[in-house]
Each structure stands twice: as C-alpha cells, then as structure tokens.
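What follows is calculated from the coordinates using simple rules that are stated; it is not laboratory data. Please read all numbers here as calculations on a predicted model, not as lab measurements. Cβ atoms are built from the backbone, for glycine too; each structure is taken alone.
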Structure P
Amino acid sequence: MKKNAAYVAVFLLTILNSFAQTKSKEFKVVGYYVPTIPAEQIPIDLLTHINFAFAIPAKTGDTLEPLRDPEPLKKLVSFVHKNKKQVFISIGGWGIGDGGGDDTRFHKMAERPEGRRTFVKNVMKFVRTYNVDGVDLDWEYPDEDSRSADDYVALVNELGDSLHLKGKKLTAAVISYGKKGYGMKKEALDKMDWINLMAYDDDYGPSYIKAHSPYSLAIKSLDYWTKERQIPVHKTLLGLPFYSKKGMGNYGPDYKSLLKDGASPLDDYWKGAFYNGTLTIEQKTRMAKERGCGGVMIWEISCDTNDEYSLLKAIKRGAQ
C-alpha cells in the first residue's frame, strides 16, 4: 500500500512539473494600458498580461505619488482577474512627471539605501492595496557611465526579492539597443522575470526621415539583448508599436486613427507617418516566436482597432 502511494505521489509530481514547464513556455502577449478606454473594452482573450501605465515616483524619491483616480486600476484588476489573466503596475515611464527623460526621481531614491528601502516598502504596499500580480520597472534610464547603474542593481535586487517572496513578478522596460542599455547591468536583468524590449522610436538623431520601428530594428534589438548582452532569449519580449511617428522624434496618429484617415492595414506608411501594419506585426511576432522569445509587448492597447484589421489579431496569427 505504501509503495503504491509513493508511485502515485511521484506520478502526480511528474504531472505537476510538466504543467509548470508548459506554463513557463507560454508565449506572452503583454499590453500596456493607459486608461483612455474602459477596462471591459480590452480584448482580453488576445492578451496574457496587462501593464497599467503609470504609477509615478514622488519627488521625494522614496514613495509613489497617489493615483489621481484609482478606479480605473481597480476596475482593470477586477476585469483581468475575472478572465484569469494578470495585471502589473508599470512604474515610471518617459514622462515620469518631470518631462521627457528626466529620471531624477529614480536617481534620488536609488542612490540612498534608506531611499531604496522606503521605496520598496511603499511599492509593496501598492501591490497589496490594488492586488496586482507584479511590477514593471520603467526607469528610462540608469546611466551607463555613472553610479546609477550600480544603484539600479541594488534597487532591483531589493525589489525583486520582496516581490518574489510574495509570489509576485518583476519585469523591466528596456531600450531597444545601444550604449545606453549598459546602464542596466546583467546582474539586475537576471533578477527580472522577463524584460520588455522597446524596439521602436529609433528615429532620433539623423538628419533624414526614417521609419522608427522597421522589421530590421526588431532583429537588431533581439540580437543586442540576446547576443551582445547575453540575456536568455526566453526572457525577452519583443516590443511592438501600435502608433506612428513622422521621423526625428515627432509622433503621428495611432494605428486606428491612421486607418480612419484612409491608411491601409497592410502598409507601414501614410501621409508622412511610419507605422506597423498587420503584415509587419505578424512577421515580427512570427520571428520572435521562431527565435524562442518569451513573447511580445505592445505600446499600447487602446491604439488598436476592434475589427478584422486588429493588430492584436495579427499577433495571434503570428504566434500560431
């Protein structure tokens, strides 16, 4: 009898391990959500995770600013959990409260041990209060040539340990490629459950107009993080834009607005605006899956259509 019970226990353990491995190999579709549409309008069947954008670090550098209106996040968590998916809170962003790219608040917090401890404590309180499943750290960016790269490691270690102890996850939004990416040291990224590659906005600097997120950038970004930076490919999620740009940092309409104006869902250019149509999105997704990526990430959900020309539906086709 005892021997049979042992066999049953081993069998059940084998089944559970197999199930866990299958879950870990899930091709993730992570969508950033800015609450400009009601949560119930999100096509949740086409997504696996939602990143609520954003919670903002306070000027004091050791806590988070209160949400202006917590109701959209509460409704999102309720809706997403009802559909058995996960919600993360994304902290930071390019705007971060002080203008584009001014990350002083992160620097001020992370450079002091007491600042990090208080920040992590307050983030964990936020996680409990709103019942979110993880944190997406969107610090743009710790500097590669200063102490903030080491401060980032210390912050991630403390925050990651606190989250993982409670069964929560930690991810990060990272630059597409280049020297600036070295502000995020590998020992910090190793603590992440996965990283979201912002493989777009590559139109700054040149004296000529160019597409901000061509297929070639997707390859370049993946090569940078998986080959040059040695991040395991299954921990990378390829970023996909649902918006357009007109070159040299100038933003254009989002995808659904382009189509309303007459743009083709099959093309990538309309009236001076570069975007990703359904074919490019599908091709990028297929390439990401073939290379063994953990999935794809989207900025952002509300820019999509809800018809046959949906980019989320193109992702689904590419992931099959």
Structure Q
Amino acid sequence: MTNELDKNLDMYGRRIDYLRISVTDRCNLRCFYCMPTSGVEKMSHPQILNFEDIERIVTAAANLGVSKIRFTGGEPLVRKDFSKLVNTISRIPGIEDLSLTTNGVLLAQQGEQLLEAGINRVNISLDTLDNTKFSQITRGGTLAQVLKGKETARNLGLTPLKLNVVVIKGMNDDEIADFARLTMNEDIEVRFIEYMPMSDGENWKKSYLPITDIKEKCSQVGKLLPVETAKGNGPAKYYRLEHGVGKIGFISAVSEHFCGDCNRLRLTSDGKIKTCLFSDEELDLRVALKSNYDIERLLLKAILAKPSQHNLSTIHSEDMLTNDLNRKRGMSQIGG
C-alpha cells in the first residue's frame, strides 16, 4: 500500500508536486513555432473546463501533494475573468505557489489584479528584442506591448521575473548575447530553450540550435558561473555572468533531457491529463467530472503512469521517429 506521505511519488521515485493548467486554447499571437499558419481549430465553450471543474481537479491534486500551480494557455490572459480563477485556486489548502506563463501582451492591463488575486511570479515568452523580427515570429504582434508588460510585472514585484527565449537558428540566434547582457544590470532570469520538435521534422532540424552552442554565445559576453538551485524548481540549469545581477538558464529538452527530475503533470484546457509534454497519451477527466468519479484516483493513476523519460530521438540521430514529429496537439494546445 502506498505510504500516505509518498502518495505523489511516481514509479521512478519522482515526487509529483507541480501541475501546469492550460486555461484556454486561444491566443492573441500566432507564433509560427507554436501553431500553423492557418491557426488551430478553436474549441467551443462547452469543451473547455469551467472554473468549478478546474477547482475540483486542483483540490484533488493538492490532496495528493501538489503544491505548485502554473497557469498557461494558449494565452491565459485572454480567458474571461481569469483573475477570479486565480483567486479561487489560491485559497485551496496545500497550494503554496501560483505562477503564470504569458506572452505579456495583456500583462500591463491585468498585472495588478493578478497580483491581488494571488499570482506570485511570472514567466514572459519573448524570443526577440527586435520589432521587425517580433512581428515575423508572432505574425503581427507588437513588441512594445510585451516590454510594457515586463516592466509592469517587475514594478509589481511579480518576481523572480523570467524571460523564456526559444532559440531559432537563423532567426534570433544573433540576439543570444543581447539577451544575456540583460542579466548584467537587471535582476531577471533569461532562460534559453532549445527549439523543440512539435510539428514538421525538416523545419525543426533547420531551426534547431543545441544548448552547447547557445552557452558558447553567452560565454562571449562574460564568464559563466554555475548557480545552485533547489531540486524541483524547473528544468533550467542556471548560471550567472561574472559581476552580473540576474541569472541565465539553459533548458535542453532535446540534447540533454531532464526527465529524471520531472515533477509535473499537465492539464489541457479540455480536461485531459498529460504525463509528458512529448506524449500523445492522455487521461480524460471530463467524463469523471460529469459522473462524480474519484478525481484523486485518476490523478494517482496518471502519476503512476508517468514514463521514465520522453521518447524523442535527439537531433544527432539518423533514425528520427516520424511519430515524434506529428503530435496530435501543438504547443498552443498543451501549454508547454
């Protein structure tokens, strides 16, 4: 029988204490690596989990030892009355940390109410500091809105403030040093993320740059000093530039997977639990919610079903698996 204290341990001894919740599949940007040119077919309102359903799931997860929640999308700030959901979740016993991943477009408008509702910290997805390239990557977005949102988050104390930078070879890899320099005088965490295979394989291979190359470009700015971080605080390996104020993180999902320390489950906006970002296997909670089935029992089943690691072939492999590159859901439908 599972020890009460170890009920959130998976089959590999990892403590699952983190739930990422996609609150919507909709987004106000159209980043080319996140969704196809035509966009994705939007789910109807009845398909999306309502706030009461999300509250039930988080309550069950908290009973199993989940203490950290991250809200994602699509873009979570386009969900109507999102701050009300945050406030509800913040009151659930056992939930100690509420964070948000956003593109930052609406952050200046909603930052204050999010803080009051209970958001502790914010990650902003920002892949370029160049206006023209920002418009190209996002298919029409405005960089100034995101930078304003970034300043709002910092002024409100939604820290540590993190910038998530997906490095795209031939597009923004010439800005790696510029992003690294932001950490010299600003208490901010810039996290470089390897471009991941979520759609077409050939395009992925052309756009992929390994963390080793990214780290080398950062080293040209200054000496990188390793920074100790607590286990379970995310997949990034952190460094600090000598004499720098902020941190630089490297997330090597492809070249050097971090599955051994994975502590998370993902809840999609339509009520599916994913045990791994790169797996199509899902556990449907919608039917269980409607039939009053034991949600804790299903979440425990998901915890025990977590794979030891993802099944991605690395960029260096000659026999890259096709099914790894044609996911049923794109990144915008999972929430990262």
Structure R
Amino acid sequence: MRARILTTSLAFAALLAGVSAVLAADKVTIIVGGYEKQIYLPAKLAESLGYFKDEGLEVELLNEAAGVDAENEMLAGAVQGVVGFYDHCVDLQAKGKFVMSVVQFSRAPGEVELVSSKYPDVKSMADLKSKNLGVTGLGSSTNFLSQYLMLKSGVKPGDYTTLPVGAGTTFIAAMQQDKIQAGMTTEPTISRLLATGEARVLVDMRTVEKTTEALGGTYPAASLYMQTAWIEKNKPVVQKLANAFVKTLKYIDTHSAADIADKMPKDYYAGNKDAYVKALADGKAMFTKDGVMPQGGPETVLAVLSGFSKNIKGKQIDLSKTYTTEFVKNAK
C-alpha cells in the first residue's frame, strides 16, 4: 500500500512539475514585417527548430506586411518585439521614442529595386523620374531606401510617387497591372519576377559588397528590436530570446540553404522550392553569425536617413541607444 501511495504521489508531483513548467513559460508576442520574406527567415526558423521552447519561451509570431505597421503595434503595446529593419530604431529616436535592436540578423538589406520589363529605357534610378515606385508601406524601410536612392540620383521627392503595395503577390500584381513601374522588394518575390521575365534588377542590395556600393557602407537591416523600457524591465526574457536567435543564426551559418529550406513552411517557397533554395544560397551570407551589430553599420544607416529625412536632419541621434550587444554577447 505504501509503495502504491508513494508511486501515486511521485506521479502526481511529476504532473504538477510539468504543469508548473508550462505555466512558467515566458510569453512573448513578436510581430514580423512579412515572415515569409527570406530577410526575416530567422524568426520562423527559430520556431521550427524548437529553440524558443528550449529556452522556456512561448513565442507567438504575428505577420504584418509592412514594417512600419509592425512598429506601430509595438509602440501601442500590443506586441513586445518586432522583427524588422534596424533603421526604425534610428528614425524613432528622432521622434522621441526609444527602441533598440537586441539581435542583429543581417548586415545587408536583402532588397532589390526591380524595374518592369515594359520599360527597357530605364537604366538607372534617375530614369525613374515621374514614375510610380512600389514600397511595402509609407514610412517603411523600403520607402526609406527608395527615397535615398532617388535623391542620390538627383531626383527630388516631388518628381516621383511611392505607392504602398506590400510584398509577394500584391507587389507582383501591381507591377503586372502597371500600377508601379519599379519597386523595392525581397526574396522570394525577386526570383518570381525575374523567372517570368517581367522585371529586371536595377539596384541590388542582397550582399554586403553590393550594399556598400549602393549605400556607402554596411547597412544592418533585419533585426529583433524592442522598446528600451521593456528591455530594461524584462532582461531575463530578452536574454532567452537572444539565446534562441543566436543559436538560429549559427544554424544558418553552418547549414546549407537546402537544409534550412526543409525547416520552413512549404508555402514560403511560393510554388518553387528550387528557386527558393537558390535565392537563399546566394543571399544567406547577409546574415550575421552571432547577432552582433556590424561595426560602422549604425553610422551608415544614420547617413542614409540624414540624406532625405526631415525627421533626422538637424537632430542629435545617440546611436549607442539604438542597439545593444549585451544579450547576444551573453548568449548561451
């Protein structure tokens, strides 16, 4: 009888321990500026590999087509973090809002300015004067970069139009219907339009080398960023997130594009897994190996934004408050 009671008690204790572990899981909601985009691949990959659960985290990933909308959700307190471009951290500080990149995913935007094949005379950004340019959203990073590249080419803001068309099928439809004559987008949308011959590359920012050529330096882009006040109050949770994402970045660095693709949902392939794998193989070098902000990167971002943004011009931006390496350097 005693043995039976002891066995029952131990079983009950184990059950309670399991329940407690579930209840103790830290819940975090992260919104991703289009989680099917390869530039934001670490978010879904970390989930697929079970790295969030390994850290005792219950992470909900939400999808939002434009990074600027994801940013607004975070500022409203609806989510705790955003997987989006680091440049928002700089832009927001100019508006008196403090957010920080906690894990830096990439060293290049992974973006391409595509021009419709209906316009063979367009040879440079300057030739897009009077044209409609597609961006994911107004105030998005694609909008930032488009404005900078146009200004760099000598085209004033009023001499062209940026239209928010999202990404993926909506971007493709906008180009097919001639609502936009050119636009900035990422993989796998790039490969889809190139494969059909409906577009060609005008400016390529999928590698560090080509990004430096276009923007004057390394441009840290995809990242996990969060409100500074939330980070300070929740350091143990932020450390767990950093642990999971640094492990994910190491996985990307040490595995083939085919291995990584196998971990992703099939609908991310946009109907062509081979093209998805090739694009990832060509572009995965843009990801950091350790989540650390690349040296000189924040200065390039500030220089780019200062080139066109009225929000930034004349403002004193403290770049040290736009990112932190504390958590990635302590990652286990």
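Structural remarks
- Answer label among P, Q, R for the case where Rg/Rh (Cα atoms, Kirkwood Rh), for residues 113-160 alone, calculated from the coordinates, equals 1.01: P
- If relative contact order in percent (Cα under 8 Å, 6 or more apart) is computed and equals 20, the structure in P, Q, R: Q
- Comparison of P, Q, R by distance in nm of label points 7 Å out along Cα→Cβ at positions 265 and 305 - largest value held by: R
- Of the structures P, Q, R, the one that 11, 38, 29, 14, 7, 0 was derived from, the read-out being P(r) over Cα pairs in 10 Å bins from 0, in percent, for residues 105-248 alone: R
- With distance in nm of label points 7 Å out along Cα→Cβ at positions 209 and 289 derived as 1.8, matching label from P, Q, R: R
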